[in-house]
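What follows draws every value from the coordinates through simple rules; no lab data is involved. Since this is a predicted model, take the numbers as computed values, not measurements. Cβ atoms are built from the backbone, for glycine too; each structure is taken alone.
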Structure P
Amino acid sequence: MDERGKREKVRLHAVVEGMVQGVNFRYYTVRTARRLGLTGWVANRRDGAVETVAEGPRETLETFLAFLHDGPPAAVVQRVVPQWGEATGTFSDFKVIHL
């Protein structure tokens, strides 16, 4: 991949399943995304999962995805379902939203 390809922004939409609510998963996700310079959101779902959409360079999103597989110390991640797509540039920061 050339330098332009490394910097080109893409979108990651991921659903994280397991014991991921009530363990500060959203807080750590926001902290990690902001540290990585990503934009987007994270939310608890009614089914007990956590859902997130993040935009940034693919390489950086791979690092973010690795975090999602581990989660914060109290989380027990059973499965992460990622979907990749084109960035829309819709977001200006990374925050918690309510679905």
Structure Q
Amino acid sequence: MKYVDETNFSEIVLNNKGTILVDFCADWCGPCMKLKPILEEISSSRAGYNIASINVDNSPNIVRKYAVDAIPTLIIFKSGKAIDRHTGFITKENIQSLMDKYT
């Protein structure tokens, strides 16, 4: 799993020609911390799944741009465009199903 912020978001997410899931989260968010190991497991075990995490407290401009008003929020980007999103905790199986729709 990659960690992104305002300095590398364009390079890692917007310039990506494939599909990437971006987890908008915070260290103080219980559901975010519960989701983090699931995303790390998926990222390391499934070839072709590209996952990044962004701390909302450190990247307010990106949070505003994508209208993230609750966390965790997962946004799927394909070829640099936001194409789908899910807000709230989500199971491993549902994350994989969401990613499978676009990879």
Structure R
Amino acid sequence: MKIVDKEKFIKRIISLIILAIIIILFTTNMSFSFLEKQYTNICVSYGDTLWSIAKEEQQTNKQYENMDVRDIVSSIKQLNNLKTSDITEGQILKIETTSY
């Protein structure tokens, strides 16, 4: 097969490629959005433990709703650069939340 008009051939190929991309974009269920991570600070009260805070977050924070409490404790420790689970009254902890 011999291509007579190369310019016309290239334009048609580019048009087909663009058409294919448009069809793919409109027919897939891909989402280019993402959940933006946000953070809130909580002040540790007398008697609070990381476990009790994690349990509360599991029940009230959508970020943690389907997670095991141990994983939430680990997440809070990592986010706040805590080496141990020891926390003190008045300490400020950063907690991850999700914006929808």
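Between P, Q, R, which one scores greatest on distance in nm of label points 7 Å out along Cα→Cβ at positions 39 and 55?
For this comparison of distance in nm of label points 7 Å out along Cα→Cβ at positions 39 and 55, the top structure is R.
Here distance in nm of label points 7 Å out along Cα→Cβ at positions 15 and 79 has been calculated and equals 1.9, so which of P, Q, R was it run on? If you can, show how the numbers build up before the last one.
Values: P: 0.9; Q: 1.9; R: 5.4.
Matching structure: Q.
If log10 I(q)/I(0) by the Debye sum over Cα atoms at q = 0.14, 0.24, 0.25 Å⁻¹ is computed to be -0.45, -1.51, -1.65, which of P, Q, R is the source?
Only one of P, Q, R returns -0.45, -1.51, -1.65 for log10 I(q)/I(0) by the Debye sum over Cα atoms at q = 0.14, 0.24, 0.25 Å⁻¹, namely Q.
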